[in-house]
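Novice: In the part that follows, the structures are each spelled out as structure tokens.
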Structure 1
Amino acid sequence: MVSQIGDGVSKLALLWFVYSITGSPLKTTMIGLLQTLPPILFGPFIGVIVDRVPKKLLLITSDLMRAVVLGVLPCLLPVDSFSIERLYLMVFVHAVASAVFGPALTAAIPSLVSRHEFTAANALLQTTTSIGIIVGPALSGVGIATMSSQEVLCVNAVSYVISALCFLLIRFPRTEAEPSGEGSLAGTFRDVMEGFQYVLHRQRVILMLIGAASMYTFATSAFSTLFPVFGKKLLDLGPIEVGYLWSAFGVGLLLVSLGLVSLSSWSLPKRIHLMAVSSFISGVTLLGLLFISNRLVAAALMVIIGMGAGTLTPVAWGVLQEIAPTTLLGRVLAIYNLGAMTSAIAGMTIFGWVTQDFGERPSVFGIGVGLFLSALVSMRVARWVQVHWTEANHATEEAAEPVVMVTQPTSR
């Protein structure tokens with residue numbers, strides 16, 4: 001939770017800083033692009049690292065790296081040297097650490113909770129994200145209004161250090177098996193190819209989930225990156241108001257995350273169907289922002305958008321954790337993130353250009369359409385799973401993976 005609050009503080013501070021000194025929505029999207037490049041460039045290799053290295057070490061190291069890059073360094077650099085180019089480099093290194101942190105945290109869940117609790121555990125983790133969105137941007141907005149964005153980033157380093165200290169108190173089970181490849185470069189490439197072979201040839205449902213997630217990130221990444229622009233231009237908001245409005249999104253995310261905790265007992269097709277419904281609701285509500293000017297109404301719509309947007313990720317992670325073996329989970333998550341982040345870069349680039357050349361309203365409309373497409377793909381996944389999914393019997397928690405890519409019901 002502390003780490004997510006830190007992310008919320010730094011995200012708004014970075015976006016507001018770039019837009020305030022450039023006035024360019026396209027350059028503002030560069031922050032989002034740099035944050036999504038590492039999972040694309042290094043994703044499969046990060047997956048191998050997550051499968052090989054103890055999760056606790058990865059989580060602590062990632063937090064400390066983020067504290068140094070977006071906390072200590074801004075403190076040491078003089079104000080006149082805090083250029084956009086240097087900021088871009090710092091954001092990229094910060095994103096590399098975050099690209100390791102996310103899969104490591106998600107891959108640790110199967111070693112900490114039982115199988116039927118995966119969706120609930122993911123939902124609880126997402127509550128920390130929502131709390132970070134609620135508290136982080138509000139703190140950041142107040143900080144930007146009362147201090148410089150450089151000072152906000154400097155103070156924010158404490159959040160990552162506290163997060164690292166929290167991980168020190170967690171005892172992770174030492175039952176994680178390492179991949180078959182050795183530490184050599186050739187062994188690493190074999191491990192990477194093993195992950196791709198599993199996703200591309202053995203589990204079709206993973207490819208379908210990547211398709212749904214890609215449409216989702218295509219829309220939501222552009223919306224979150226350009227939200228300061230939308231808030232300033234469409235609703236005439238300052239940094240504090242933008243922070244509060246984004247916090248309303250976090251309230252919706254928190255509400256739906258708490259609700260998902262009780263849905264672990266739902267069948268797999270029913271959970272995926274919920275993904276489709278939530279994406280559709282989020283898209284409809286997003287379009288409502290084009291027709292209102294009242295800030296309280298806008299805040300209410302942001303709560304609903306947050307509720308709609310907060311369903312896909314915990315459910316999708318739960319599916320991946322259920323069907324992927326423990327020794328491949330890091331690579332499966334990395335490949336999933338690779339597809340999602342590639343689509344996110346496309347969304348931020350396209351909608352940044354649309355906002356720059358055509359204005360905010362066409363961009364918001366296009367983002368809403370992207371969420372509708374995510375709903376359609378999720379509905380297709382739900383129907384496919386309902387036809388092909390068969391429950392597998394597991395003798396132990398580390399027994400053979402479930403059979404999901406079948407033409408007729410089978411059992412193992």
Structure 2
Amino acid sequence: MKVCVLGLWHLGTVTAACLTSGGHHVTGLDFDETVIANLKNGEPPLFEPGLEDLVKKGIQAGDLDFSTDPAQALRDAQVIWVAYDTPVDDDDNADVDYVVERVSCLFPFLKTRQEVLISSQLPVGTSRRLESLFVKTRPDTDISFSYSPENLRLGKAISVFTQPDRVVVGVRTEKSRKVFTELLAPFTDHIEWMSVESAEMTKHALNAFLATSVTFINEIAAVCEQVGADAKEVERGLKSESRIGTKAYLGPGGAFAGGTLARDIAFLSKIGQEHELPLHLFPAIRASNDAHKDWPRRRLTQLLGGLRNKTIAVWGLTYKPGTDTLRRSSAIELCQWLIEQGAQVQAHDPLIKQLPQQYSAIRCCSSPLESAQSADALVIATEWPDYRAISMPEIIAAMRKPLILDANRFLSAALEAQTNVIYVTVGKAVDL
């Protein structure tokens with residue numbers, strides 16, 4: 001099947017490369033000439049494990065190409081897959097018009113019986129909006145718009161796409177259903193079919209549920225710290241309950257970061273306002289999560305008695321392990337806050353060798369041990385697997401004060417048995 005993937009950042013590049021691996025011929029379309037030039041050389045716009053190799057393999061096989069020309073990219077395509085990563089600002093407000101305008105650029109080139117499948121994270125009703133815009137400009141052309149919410153995860157995107165638990169697809173017609181059954185056949189036959197609006201809403205509901213779970217367990221953890229309970233033991237008690245289950249998103253730890261979960265919380269809150277619905281839960285999720293972002297700040301201040309002239313080591317700088325993305329990184333936000341408090345920050349990240357100029361006050365170290373030298377505290381900020389292979393006694397010996405903050409207990413196996421370290425985690429009281 002011939003497919004055009006529109007929008008080539010993380011979601012789009014992964015989608016294009018994975019579709020090619022499934023036997024489809026794919027043309028990636030983006031209006032950024034630099035992105036296209038790099039992709040033609042096999043260089044994705046950001047790091048994702050295995051993605052560069054998959055792109056190069058598709059190019060070499062002649063099944064994957066890239067273009068800035070919509071006429072050429074859409075000429076023989078049976079499916080146009082819209083895969084823009086919807087931009088979001090620092091207040092979690094999504095620039096929906098950015099995606100709508102770029103999809104609208106394709107309208108003059110669309111042909112009857114082509115299928116448009118949207119996966120960009122957009123508010124419910126956007127597919128209907130695009131349909132209405134298309135009918136106004138091309139009333140004589142029969143195009144179907146469908147929606148399949150993206151479910152990729154940075155660092156695991158390829159396996160999630162090629163081996164999904166299930167795929168949600170919202171369609172208008174039986175013809176669309178047949179086309180997408182064939183399109184997705186190399187990857188799964190477990191497709192949850194529904195209306196377009198239900199598919200759009202499923203994305204909002206899923207992320208809102210995950211966000212609710214995170215904030216719920218972190219508020220429980222905050223209480224545990226004050227009353228002597230251990231939130232990890234409480235987690236075990238919850239997950240052993242059959243009505244909750246072992247895979248529940250209930251792990252006491254850091255606040256959720258990035259724009260993905262927060263974007264859907266913002267969508268739902270805005271929809272409630274527009275329809276004058278008294279939604280109380282969704283606004284409270286963001287407030288709770290924002291408050292929990294202060295956990296490392298609060299604990300460092302409490303345990304060090306102030307941060308001026310203190311040296312803080314920070315391990316991990318990226319948004320999450322398996323990516324080189326710094327935008328919306330809670331680790332970067334923490335580093336900047338520490339510097340504002342008068343602390344010196346010595347950071348290490350396996351992928352980040354040099355930081356952009358705006359983060360020049362953060363000292364980027366060549367090794368975890370170098371970052372820990374004479375540190376008053378160490379914060380495990382991004383949980384790279386590399387850090388589990390490090391000799392922690394050597395790290396502790398290098399520090400001025402053996403104080404380690406590890407919100408998610410990532411290094412618990414190596415540190416809980418150490419008697420010469422103050423090991424601070426979310427949801428457990430600290431004995432000083």
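Novice: Compute FRET efficiency 1/(1 + (r/R0)^6) of positions 15 and 55 (r between Cβ atoms, R0 = 30 Å, to 0.05) for each of 1, 2 and report the one that scores greatest.
Specialist: Checked 1, 2; max of FRET efficiency 1/(1 + (r/R0)^6) of positions 15 and 55 (r between Cβ atoms, R0 = 30 Å, to 0.05) sits with 2.
Novice: One of 1, 2 was used to compute helix-only ellipticity at 222 nm (-39500 (n - 2.57) for each DSSP H run of 4 or more, over all residues; to 500), and the answer was -12500. Which one was it?
Specialist: 2
Novice: The value 2.1 for distance in nm of label points 7 Å out along Cα→Cβ at positions 95 and 359 was derived from one model only; which of 1, 2 is it?
Specialist: Only one of 1, 2 returns 2.1 for distance in nm of label points 7 Å out along Cα→Cβ at positions 95 and 359, namely 2.
Novice: When FRET efficiency 1/(1 + (r/R0)^6) of positions 39 and 231 (r between Cβ atoms, R0 = 25 Å, to 0.05) is computed for each of 1, 2, which one produces 0.05?
Specialist: 2
Novice: Could I ask something else about it? Going by Kirkwood radius over Cα pairs in Å, for residues 287-334 alone, which of structures 1, 2 comes out largest?
Specialist: Once Kirkwood radius over Cα pairs in Å, for residues 287-334 alone is tallied for 1, 2, the winner is 1.
Novice: Using Rg/Rh (Cα atoms, Kirkwood Rh) for the comparison, can you identify which of 1, 2 gives the largest number?
Specialist: Comparing 1, 2, the top value of Rg/Rh (Cα atoms, Kirkwood Rh) belongs to 2.
Novice: The value 12 for relative contact order in percent (Cα under 8 Å, 6 or more apart) was derived from one model only; which of 1, 2 is it?
Specialist: 2
Novice: Oh, and also: Name the one structure among 1, 2 that percent of Cα pairs over 17 Å apart, for residues 71-190 alone of 59 was derived from.
Specialist: Corresponding structure: 2.
All of the numbers you see were taken from the coordinates with simple rules; none came from a lab. If you're wondering where the values come from, they're calculated on a predicted model, not measured in any experiment. Cβ atoms are built from the backbone, for glycine too; each structure is taken alone.
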